[in-house]
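Asks: Please find the structures below.
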Structure P
Amino acid sequence: MNWPEHMFVGALFGIIIALLLQTPAVDSAILVAFASVSALAPDIDHDSSKIRRISNITVPIAAFGFSFASTCTESVMCTLEDLRSVIILGLAITGLYMIVLTFFKPRHRGITHTIFAALIFAAFIYIFSDLNFAFAGFAGYTSHLLADKHIKLA
């Protein structure tokens with residue numbers, strides 16, 4: 001199955017989650033979109049996948065955004081020392097991402113295509129967001145596994 005089909009199935013699962021959670025229309029649309037994108041996550045282990053190309057761009061941006069937000073907490077203006085910390089932390093997060101995908105990348109349809117990975121994904125989303133997004137992320141992720149007919153526990 002290719003990425004547009006995975007996103008479509010993920011969106012369907014997102015609709016189900018939004019209906020079960022009885023969220024307002026705008027929140028439901030956001031949850032459906034998130035589930036749709038989450039349906040691409042299991043293919044992060046494939047070098048030419050859509051999610052891999054997207055994450056190669058967004059991870060460094062998010063890493064520096066997170067570094068800035070966590071370092072420059074008192075105001076938008078950072079001191080020179082703060083900026084050094086932002087750069088170091090941003091590079092460290094980006095470097096960790098690159099190291100994992102270069103040297104520890106699992107084989108395609110390995111660990112990333114398991115229910116265990118879907119639970120880890122949902123837990124990660126919950127840590128940085130809320131329970132509704134965690135449910136939508138889990139639904140999108142597992143929709144990929146079901147669509148591929150490749151479901152393993154671990």
Structure Q
Amino acid sequence: MTTIHAATIIEAPIELCFHLSLSIDLELSSAQRYDIQAIDGVTKGSIGLGQRVTWKVKQFGVWVTHTSEITRLEAPFYFQDAMVKGIFRSFRHDHFFRRLSQDRTEMLDELTFRFPAYLLGVLTERLVVGRRLTKFLAARNSLIKRQAEGSV
């Protein structure tokens with residue numbers, strides 16, 4: 001199992017950061033270079049508790065789908081999305097938000113995943129998939145930060 005941690009300080013209110021993090025449109029904008037598409041479920045706007053989105057993405061030259069559901073939501077401090085169907089053995093993304101001041105927020109991500117051992121193995125999981133997901137998460141968080149700080 002591999003876990004990726006990311007922390008982002010955003011000069012904006014916690015409510016705005018939380019709302020932007022639930023945006024499918026923002027997720028798609030940050031993922032343009034990865035050729036990711038939202039093809040089923042909530043494909044535009046904001047996603048909420050109990051709702052699902054199915055993503056289509058090219059992995060290692062093959063198109064795969066990944067369906068996630070918002071399984072926990074405690075606005076504006078926390079939400080979790082977890083895979084319900086896809087190529088991972090397990091996939092869970094916890095999103096934490098901490099108010100540092102009225103207009104300053106710390107956004108923390110903890111993304112935990114595991115590939116089936118027969119598919120790639122532990123080293124490939126960490127070195128290839130882990131690096132790709134780390135870059136994707138950094139691009140997403142950078143866009144959330146720019147959007148939130150531009151809105152203040």
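Readers should treat all values here as calculations from the given coordinates under stated rules, not as data from a laboratory. Here the structure is a predicted model, which is why all the values come from computation and not from measurement. Cβ atoms are built from the backbone, for glycine too; each structure is taken alone.
Asks: Looking at structures P, Q, which one was helix-only ellipticity at 222 nm (-39500 (n - 2.57) for each DSSP H run of 4 or more, over all residues; to 500) calculated from, given that it came out as -24500?
Replies: Structure of origin is P.
Asks: Given a computed value of 15.4 for mean count of other Cβ atoms within 10 Å over residues 5-12, which structure among P, Q does it belong to?
Replies: The read-out comes from structure Q.
Asks: Moving to a separate point now. Say we calculate Cα Rg over 2.2 N^0.38 Å, for residues 21-100 alone for every structure; which of P, Q gives the highest result?
Replies: P
Asks: Another question about this same structure. With relative contact order in percent (Cα under 8 Å, 6 or more apart) computed per structure, which member of P, Q shows the largest figure?
Replies: P
Asks: When P(r) over Cα pairs in 10 Å bins from 0, in percent, for residues 53-92 alone is computed for each of P, Q, which one produces 33, 49, 16, 2?
Replies: That value comes from structure P.
Asks: Okay, next question. P, Q: which one has Cα Rg over 2.2 N^0.38 Å, as calculated, at 1.02?
Replies: Q
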